[in-house]
Structure I
Amino acid sequence: MDFKEGVILYVNKPLGWTSFKVVGRVRGKISKACGIRRIKVGHAGTLDPLATGVMVLCTGKATKQIESFQYQTKEYVATLKLGATTPSFDMEHEEDATYPTAHITHELVDEVIPRFTGEIWQVPPVYSAVKVDGIRAYDYARRGKEVALKPKLLVIDEIEVLDFAPPLLKLRVVCSKGTYIRALARDIGQALHSGAYLTALERTRVGDMRVEDCWQIDNLLEHIDRTATRTLAPPAGNQSEI
């Protein structure tokens, strides 16, 4: 496999890893195993450290395709905890407020969730990489400075309730580029006249590629070692494109 000419790899990002760490480990392994001093490796669509699932990695000349992958439809399975909020809208921070949940019934959930399909305006989380005057929003947040983020228009194709066992609500979300599932959790909590934040998030699909067909990171790194001088063919059930 010619990593300089361009390879596309689909990886199941592990829990706790940053997207940057995944890219760094794959780049380092290719460089060492193949004797390539400098190799471009990029990814299409950042996943938060506390999220898992499909990451698209592009090497060499294939990095020119990154933008096209970013515009592909994405599917997530998200677990929300109702009745509380955190500053980051996920478990990166401790709960900062609690709210009543006794009024949240299956009927109310079924009434509220469909409101979030189609075109919606969404304000990004303050703990996000959105730039304000050239500075990342999370840098302002970590310094304790307030910053006004502008709402963005995005498209949510589908939302399906997979399970509702108060205070947990599990959803399947199919959406467009730029959707913050953490912000969606915040907005759903508000629409339910309560609060909500993410306790788990998995990106289950990007385009037609599903998480069950992706490389596990350890298997991929080992396979690069074993087949550095041969065509890198994925094991059964895993997929990689040239």
Structure II
Amino acid sequence: MELKIDHTSPVPLHIQVEHLLRELIKEPDYQQGKLLPKEVELAKRLGISRNTVRQATNKLSHENLLVRKKGIGTRVVTSKVTTKLSNWYSFSDEMQERGITMINFEINTKWIEADEDISRALEIPEKSRVLRLERIRGTEEGPTVYFISYFHPRVGLTGEEDFTQHLYEILERDYATIPTISREEIKAILADEQVAGKLSIEVGNPVLFRMRRVYDPGSRPIEYNLGFYHAEKFTYSIDIERK
């Protein structure tokens, strides 16, 4: 989208910027959490004062269309389906409820710098130091799921924890962090070389991909989790009750 306003128009500049922003935030990238251009950048590109841009963004913020995070930036307020812990479980709890014994094939931890996706999901600045937990789990027949989790530094995990235990029990028992809200996106993808190797399948085979963001009771991010499920060994079912 071209960022441009008409300086000869009788329409006030802040109104033009407001209309411009309303169109801009409809774009898929911004709907999915991409940060909006900084106010000073917008002001320079449009040839107007920063206060004019601020007036427009304030209007959208008051309408709960935009949200500002100090030190991070401004992004669109998105509406997502939310499930509570009363009706969603950790993977371990899901399998235990079904009487399935899971095996840990691989557990690895390391500290990394947050990239754009991680910083957006955890609402932290890019290059922040975060703990990455990688797990491959399955049954005696072989791997079923490959998980990659990133944790907000606030939680306090060290990487030395015993991650053979239930993850959310560790968070609640040892770090007073209670997972309360899960926001999820699920889609079918084709396995790349890394995922295929982890799940012992062929490159290009179908995989069920689940992206999960987990929050505490104050809606603060705790975990950003990427799950890759062996399509032939896992079915994701959803019960929906008509009201």
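Assign the value 3.2, calculated as distance in nm of label points 7 Å out along Cα→Cβ at positions 59 and 139, to the correct structure from I, II.
Numbers: I: 3.2; II: 5.9.
Going through each structure in turn, the value belongs to I.
From I, II, which structure was Rg and Dmax of the Cα atoms in Å, for residues 35-130 alone = 20.4, 64 calculated on? Walk me through the numbers before you get to the answer.
Values: I: 18.5, 61; II: 20.4, 64.
Only structure II yields this read-out.
Determine which structure produced the value 29 for relative contact order in percent (Cα under 8 Å, 6 or more apart), calculated from the coordinates; the candidates are I, II.
On the way: I: 29; II: 14.
This value belongs to structure I.
Computing Cα Rg over 2.2 N^0.38 Å gives 1.21 for which of I, II?
Numbers: I: 1.10; II: 1.21.
This figure was derived from II.
Kindly point out which one of I, II the value 17.9 was derived from, the read-out being mean count of other Cβ atoms within 10 Å over residues 115-122. Each step should come with its number before you reach the end.
Working: I: 13.6; II: 17.9.
Source structure for this number: II.
Please state which of the structures I, II yields 2.3 when distance in nm of label points 7 Å out along Cα→Cβ at positions 11 and 75 is computed from it. All intermediate terms of the calculation are to be shown ahead of the outcome.
Working: I: 2.3; II: 2.9.
Going label by label, the one that fits is I.
When Rg and Dmax of the Cα atoms in Å, for residues 3-42 alone is computed for each of I, II, which one produces 11.4, 34?
Of the options listed, only II reproduces it.
Each value in this text was obtained by applying a stated rule to the coordinates, not by laboratory testing. Bear in mind that the values here come from a model prediction, so they are computed numbers and not experimental data. Cβ atoms are built from the backbone, for glycine too; each structure is taken alone.
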